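Novice: What follows are several structures.
Nothing in this text is a laboratory measurement; each read-out follows from the coordinates by a stated rule. All figures in this text were calculated on a predicted structure; none of them were measured in a lab. Cβ atoms are built from the backbone, for glycine too; each structure is taken alone.
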Structure 1
């Protein structure tokens, strides 16, 4: 298999950028990743653009202008000003991708395959998202509910009600949060019932992530939250509190991938900063029993096989922790601990940046933030920083191999889509 390298990586600071537009975020992200890569924009042969929510439309009413959503050709629209200004080359194909919260990993995978196939020597994956519209919170929640099969929503609820009854949780969909938080909460309650995972362990996972976030200048939340305050925060959906859940936020992230041939034509200093892509695997979800391993487990096993390494070789990982429970669960699915022991892994301190298997050193989605179309690429950016030794106060010692798990949508008790990416420090 041909070697694929990442030579540019970037993420905006995540936050509530109310005045920024999708075009503004795309511009900042693009100029940032180009500066990091240090290459000529004319070398870019393809663009994979990730976004989920730009299609949100709110009709104008009176003095309220509403929201003019962009239903189609989003990447083309975002990059049109950059093309017109000569900052991005003309005639470059743009492929728009969407896979709910896994969209960023889909864009990365597309760019990766372009290099593998020889279609181009350089490819750009870029994602942006806006989820913060203070006047229309209910409309935003409604728009992003599209991560499930809306024609089968009652079937999904019935599945979760059955599991909730089994483990003694009251199924009570919230009015101030998305259905996704209720599904995560039910899975967490079942895991507690089945394996003895505790609410304190969920709080520990969140607290460690907020600690990591306090060390990350790009994080939406840059403050620590002690375990007792995580537990005392207001309940979103039992057993989850607000501090255990990802916030709404805006931002962008990107990666530039290239072939080994192209990389060897760059200066030695750039070759040294390059990150080798050992594996990029996408898996699809289906209706499964809650006790079965998930699509992320399947994808991770496939990625390890392609990369020629195993879980014990991973020095740091970013997993899709839309809630603190997700980190515990995905640590198990990635093989970092036996199934059912994710809570104990967190409690041991192993997931801290100075632990035996650092997880979510960025702060995770709970602290770093979760602008959906940008999330997967921001996770890849964190691993790139770690492997380059550029992560500052949260730097993992001697990091050589990193893993990213990024899931999106909900079908039964797993996601509709999951991307696993394994990266390695430059071998040149």
Structure 2
């Protein structure tokens, strides 16, 4: 199918999509829309940036058919405030007549309580604040017949699992004889998500959309010393004059690195969990507008965050898993655009890098320490991978090179 009309999308929703310059469904939407619109439980596994949000949001607005009193009829759960906010905005442009409540921590209760008291059709939020407002008896889920778990692999990892399971237990299995519909979407599907699918979804249809074979991402590893790491990053950012996201492992480290880059003349924003929601919103506005060219972030920016024109991603510190590596570098080379990613390796990173490789992280070319890498040279390096990678992952020799 190659049009929203053929997929059964109403003329009204098609017009809303056209206003956003969306005229044709992409691969994940073409595959998933018919079954979601037919009311089936659905599991979507597709790469980051592949259009999963519209795949579950279009059926949502088609199902609700405008505002109706009686409380929330749909619930969408996301692991981060930024992702929840993005989903809420998509619902807003698809059908402005729907009443929405966006629930997340880091901000006061006032506007969220006002939204809940206005009989919202759609509630989107993060697990903690959703449970908080349920406990306060401000949010009642008895009429929810459609729910979405976005970025489900993070939802059921570590601290999120208990909260999400508790929320699911409060939603009725059926309303007036109609079974609840659940859509689960993510870029990866580890084992704990498979167990959740078996417990909470009924005969789900499964769709897996593979990454495009011809990727526009150029990704390599760069050897640096711990002592010169910040300088190497600053030089890299100066050379690649483009919008960049730099990933740090800790909230404190992200703040410190953002300050250090600012002192070196880079217009820098930061995104990490210790910031209030108002501060996070401000930092993201600075980055999206281009007033800040660099965003230093923890993994909070690695999942679902949709920022156009990110030309460079830097893994200043290694992630804990190959999945996080995938999500981080997925912030660039989106929607057919070219992008570059650089993963730093210091003399302290040998064990962690070898662990990531054993767990499935991709083999990557080693980049020249002088950082003078053209697009053609990135491609050429890929052909020399085996010898270079052997040096990077086994010898881990980080003696500074002499300047030529």
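Novice: So if we calculate distance in nm of label points 7 Å out along Cα→Cβ at positions 121 and 241 for every structure here (1, 2), which label has the highest result?
Specialist: Values: 1: 5.5; 2: 4.7.
Evaluating distance in nm of label points 7 Å out along Cα→Cβ at positions 121 and 241 on every structure, the highest lands on 1.
Novice: If we compute relative contact order in percent (Cα under 8 Å, 6 or more apart) for structures 1, 2, which one ends up with the highest value? Kindly include the intermediate steps, with their values, before the conclusion.
Specialist: Numbers: 1: 25; 2: 16.
Going through 1, 2 one by one, relative contact order in percent (Cα under 8 Å, 6 or more apart) is largest in 1.
Novice: To continue, here is another question. Can you rank 1, 2 by percent of Cα pairs over 26 Å apart, for residues 57-168 alone and just name the one with the largest value? Before the final figure, lay out each step's value.
Specialist: Details: 1: 44; 2: 10.
Going through 1, 2 one by one, percent of Cα pairs over 26 Å apart, for residues 57-168 alone peaks for structure 1.
Novice: Something else about it: Between structures 1, 2, where is distance in nm of label points 7 Å out along Cα→Cβ at positions 233 and 273 highest? Please list the in-between numbers first.
Specialist: Values: 1: 3.4; 2: 1.9.
Structure 1 gives the largest value of distance in nm of label points 7 Å out along Cα→Cβ at positions 233 and 273 among 1, 2.
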